[in-house]
Structure I
Amino acid sequence: MLDRFFQLRQNGTNVRTETLAGLTTFLTMAYIIFVQPAVLSGTMSGEPTGLDFGAVMTATCLSAALATAIMALYARYPIGQAPGMGENFFFVVSALPAAGAMIAEGVKDGSIAAGTTTPWQIALGVVFISGLLFILLTLVGVREMLINSISASMRNAIAIGIGLFIALIGMRNAGLVLVHPDAGLTMNPQFASPDLIIFFVGLFLTAAMFARGVRGAIVWGILGATVLAVAGKLAVPYMPEWMAQSTVVSESKLVTTFAVTAEIVSAPPSLAPTFLKMDLVNALSWSMMPFILIFLFMDVFDTLGTLIGVSERAGFIKDGRLPRAKEAMMSDAIGTAVGAALGTSTVTSFIESAAGVEQGGRTGLTALVVAVLFLAALFFSPLIAMVGNYPPITAPALVVVGSMMLRNVTKIDWDNYAEAMPSFLVMIGIPFTYSIADGLALGFIAYPVVKLAAGQGRDVRGLMYLLAVVMVAYFVFVRAQAG
């Protein structure tokens, strides 16, 4: 039945490979189960937002499972969905303060009764409305038209940019790359740190298994790093005092963050504190309109970039077109609307899905496995927390996947500078701006301008000219004003 529905044989795969790929993708994106509620509740920043941690965690798992299941059964692509990084920070850092200021002003002028709403309820309303707009854009085919308007060089550049981005995220998560206030990104020279030791062991183990053609190399690498982390944590009390008290050990995430779970199963947290608590009326106020547009922009282009990058790497794009693109984009649109109703921020395609593709995932069965694991995570949260809350375990997988995605660099038309320059801007823009959406914007604005100046304007579809104008207007009049 699975073979017939997902066409496993036609795609050169089988149930075992797809299951392993789904497990790989889930493990590399499982951190969102705990990072998302930590960000939205304010526990990560130490400034409570009013959102309940447990409710957000449950909403995150349910919305991710639903959106990924739609991707699996409707679009049949091996891409996982979940509330996106970047959108969640924008929710807390920008949307919540704006909603709070609007409430204060409304209470002052009498248009809002004190105590009738909260900033997080308005912000969830904003996300819900943007989700409805996602659905509308998908139904009318605008998002599919965007994919089909992008040149082959630009599509491959997106895959490369995402590969660099994934690798950068992996190295930052491991603690190998640090953010210095004066020098920007720098390398951590503390190679004796337990975190870096675990990261490098996982990285070299995964790379060696890939080189030897071992099936499940990424999963084995994650398991190996997990075993080493557990052993290291248990060994800390028995370390010589001079070693245990050294800065490199005492300040490591292994000591301060990682915890060996004593439980395997637990009951899911209640969804009641956030379920259907969004404020749609105040979310539609003029002061919140820019935030609806920003969430719309971020999700459209985050999903667009991830979908193209992963699809290009997996060989899904045929004759310049992605089959079932509308179906694929419907998953995050529905996920965003439902997620806001449950109590979490924008749902989008995860770049970590590339890990499952590199593991051999080629069909929706991979995504279905991811969806089931998100549901299972509600009951196995202690075990998932142990792995997901300690990034050096999964960081090697991201670095390895990043290296794999750079193969596409040979598919860019470097002999045509009008293709090469915009592609290069996408490649560096995605990791350097730490945003898929912003990196795409750089290339999409430059592409029609450079092509037109080079006398190659006929190669550019009309939608790309319109998109460049819209993006410039968006950054000048919307993004800059919202902060």
Structure II
Amino acid sequence: MKKLKILLSLVFISGLVFMFSCGDDDDDTPALNPPSVTAPSGTSDVESEGDLSLTFTVQAPAGYKSTSVTATGGTANVGTQPSAGATSGSVEVSFTAGTTAGAGSVTLTVTDNANQTDDATAVVSISASETEVTLTSNITEDATWTADKVYILGGRITVLDGVTLTIEPGTIIKGEAGTGSNATALLVARGGMLMAEGTAQAPIIFTSVADEIQPEDMAAGEFASPNLDPDVNGLWGGVLILGRAPISAKNEQGDVTELQIEGIPTSDPNGLFGGDDPSDNSGIITYISIRHGGTNIGSGNEINGLTLGGVGSGTTISNVEIVANQDDGIEWFGGTVSVTNAVVWNAGDDGIDTDQAWSGTVENFIVVNPGDRAFELDGPEGTFTSANHIIRNGTVYMGDGGVLIDFDANTDVDISEIYFYGFEAGPVVEQYADLTVGTASNFEVTLPAGVDKADVFVGMPDAEVVEVAENANTVGPASEAGFEWTWASQSGALGSIGL
């Protein structure tokens, strides 16, 4: 009897346990829904080798845990994502397209804290990248031009005040044909910045649309024009850099601190240059070649290969080549900027021209075949004067040019260490007697047979001009070392004159 009571008690307890167990099951919280991922709607477009940002939205009732991404047609990486445990948010994915045009996709998979997953796929259309970009309006915000494209100047394109244009090494820029007010040019206005930093292995080329040079030529190290001769000029405008450094100028009312730059219509206010900041900075310009420019915008008003108007000493300019410009190679209008390592080849007018109390330095340069003068050196036009500008360490092969140096009564230059050669009877130094502000010294020359030194360097002290055998010079560059990147060097033109 006692054993029966114990047995009944055990049965009763077991029943209670069973009832409580059933009650606990009835109170269990239902499992939370799995995550939900939504891809961007429609098809997203991107150029080959271009970048694209995609935003996926995520719902994760059980809490966000992790995500992964896969792609076709390119590569994808997860950027921003929800914090751990978040129940909603978004995932940013960056997609870089491959080189082949066609369809692509990006699939995002999300895992929640219950290890449940969901995924969604964004559809991508990859188009072939444009190889030419035509510019018809001014540059109003920071921009970068890249070496995989050719940039076409469809007019006078200005980098505006406060804006920076960066040009990558190896980039080609071509100007469309145009004259007068329609002349094409790249103009950097006062306050604008040009960061054109080429290299000897990948210079930056400014040329005409008639030039067939392409990025693949640059990549192969072929920097010469494949179809234009190096004496074809006037096909487009040129490059103009303007700044706020002091100039010496005047008009009918007297001294002025700013002027409209030569080659730009007065209707364009971006053509003003000059100011009161000697250290003004317009950027970095190095390893650039400017070709086939100098179109005329009016009677006697051409665009130089490189025009520097009121450019300050904060600007860096080095390793510059000017080829076949219809007007001057490089011209300074006041300012304080210096230039090193320059080649001016086949300029239609002057190789180097200075005006309006420019007070910088140009050194280590070569001028080949100037159309008129090797140097036209002027001085202040107003009452403002500055320290003399310095021209030194230059080699000049005159060819058919007519004047070695043209001074005037207020030329404020100290010019020295210049070697002249490669000319027949005729070229002379003009108006040396007027050089009262500056100095000319330490010249070397190789004269044609029968030509007297005094008839060429009229009025210069005999001791300042030394006759040497051709290419036996001790002043000025005596070889093309350092200039091998230029078209002048690659064409053999420098070698043909003994450099």
Structure III
Amino acid sequence: MSGEYAGKRVVVMGLGRFGGGAGAVKWLAGQGAKLLVTDLSPAEKLAASITEIQREIDSGAVELRLGTHDIADFRDADVVVVSPAVPKPWENKFLLAAKESGAKLTTEIRLLVELLPNRDRTIGVTGTAGKSTTTAMVAHILRELACAQSPERKRGVAVAPEDGRDARPTDECDFSRVWLGGNIGGSLLPRVEEIDANDWVVLELSSTQLYWLSDWFVGRQEEQGWSPHVAVVTNVMPNHLDWHGDFEHYERCKNEIFRHQSPGDEVVRGNKVAIMVELAASLSVIGEHNRRNALLAGRAVASALDQHHSSASFNKALRTFTGLPHRLQLVAEANRDGGAIRAYNDSKCTTPEAAALAVQAFADDERIGASRVHLIAGGYDKGVDLAPLVQAGAMCKAVYTIGATGPHIAEAVTKQGGRSVECEVLDRAVDDAVKAASPGDVILLSPGCASWDQFTNYEERGERFTQLVRAKLGLEPAPPSLFEMPAEV
């Protein structure tokens, strides 16, 4: 096995549960590295990630040290691949020991960008809020354009197969495939050899990932910073100060997304985009914040494609964007006489404030209004103030309560003049909501509470809701792809 990492002692610090650690392990194992994976979490909390790398463990390529770190491992390492979740890495005693011993410090995202075949085909998105949705919108627009013929353009867009796979560039192509990765979940690293120089790569980049893409992350002057060809900054507000220490450091990390750009590269900023692109798509996703995200995504794609597409083409592409899994995601639409009944999965909403914002998104939409919303809410009791959820629920057509907090929510909504139905379990709540819904109404799962009393996690709750509501509305079962963000689109 040849390559930079063949035979090297590599410590992966933080396997994590979101795919980045597992992706790095798979790729490095394939390069012939001698791997030790160490994580402060015990094995039971990392079960899904361990399953992902089980083949590498069984082959003897990977050793595990879970529930603790041993400083000797870091002193003996040639390379340490650090999870971006490790706070204040510049003062972490394990990383300082590795650095003093001459180890190279890197991350999964840094390994990836160093291997990408064409930086001019990269779009990066960061920001305090909206970055995941904007990233997904950018990838979606690119895919939709790639799958549509453009005969009016001399340098048209490739007509890709319906699943977006195996398209290859020709003289008439603008791009072939679109890859989605970074902080949005999973890892592109194990598939980096499949990425063609003519493909587009769209990355969501967190402040912590951007710290490791700077040229000062370990004080090694030979390390060069990296920025994408098109950099998008949705907004920057104080956040993650426990990791960064102060807002100045957080903001500086965010700015790394464009700090290392070259002449001809582009920056798209959220506070300026509205005057640059007039994008008024009839979005399937709801809310003013998503309209802002759409403006940003449209401007980013326009910059990437040198303005060779009109706003109308972006509008058309965005009409089929249904949202990120479990975040105000349109999961069902059934036509009825006089209109359609739509169902939205917002299972990731686990706070009363988030549920109130979800209801407000429909209240602000003149096509719907809160009075047409059938809200399903409730779940595990974390002992928080449920008032924001109750106030929003009282505006709705009805609230169907589930879980441990259900009785309290139902009683409080009724006291505020709203209509509530205690359902205890999700199955009954969906059944009652569908029976009561009229054409033009919305069925919204926005629980405002954690899922742990009845479900393993919010993903399981959202998937259960989606399958139930689709069945009750007489629709086909939802495909697994509805709950996943594919790497290749």
(message) Quick check on the output: 22.3, 71 is Rg and Dmax of the Cα atoms in Å, derived from one of I, II, III. Which one produced it?
(response) I
(request) State the single structure among I, II, III that was used to calculate helix-only ellipticity at 222 nm (-39500 (n - 2.57) for each DSSP H run of 4 or more, over all residues; to 500), giving -9500. (result) III
(request) Kindly point out which one of I, II, III the value 40, 32, 28 was derived from, the read-out being Cα extents along the principal axes in Å, for residues 128-247 alone. (result) II
(request) Assign the value 12, calculated as relative contact order in percent (Cα under 8 Å, 6 or more apart), to the correct structure from I, II, III. (result) III
(message) To test your reading of the models, identify which of I, II, III gives 73, 34, 22 for Cα extents along the principal axes in Å, for residues 56-183 alone when calculated.
(response) II
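Just so you know, all these numbers are worked out from the coordinates, no wet-lab data involved. What you see is a predicted model, and the numbers here were worked out from it, not measured in a lab.
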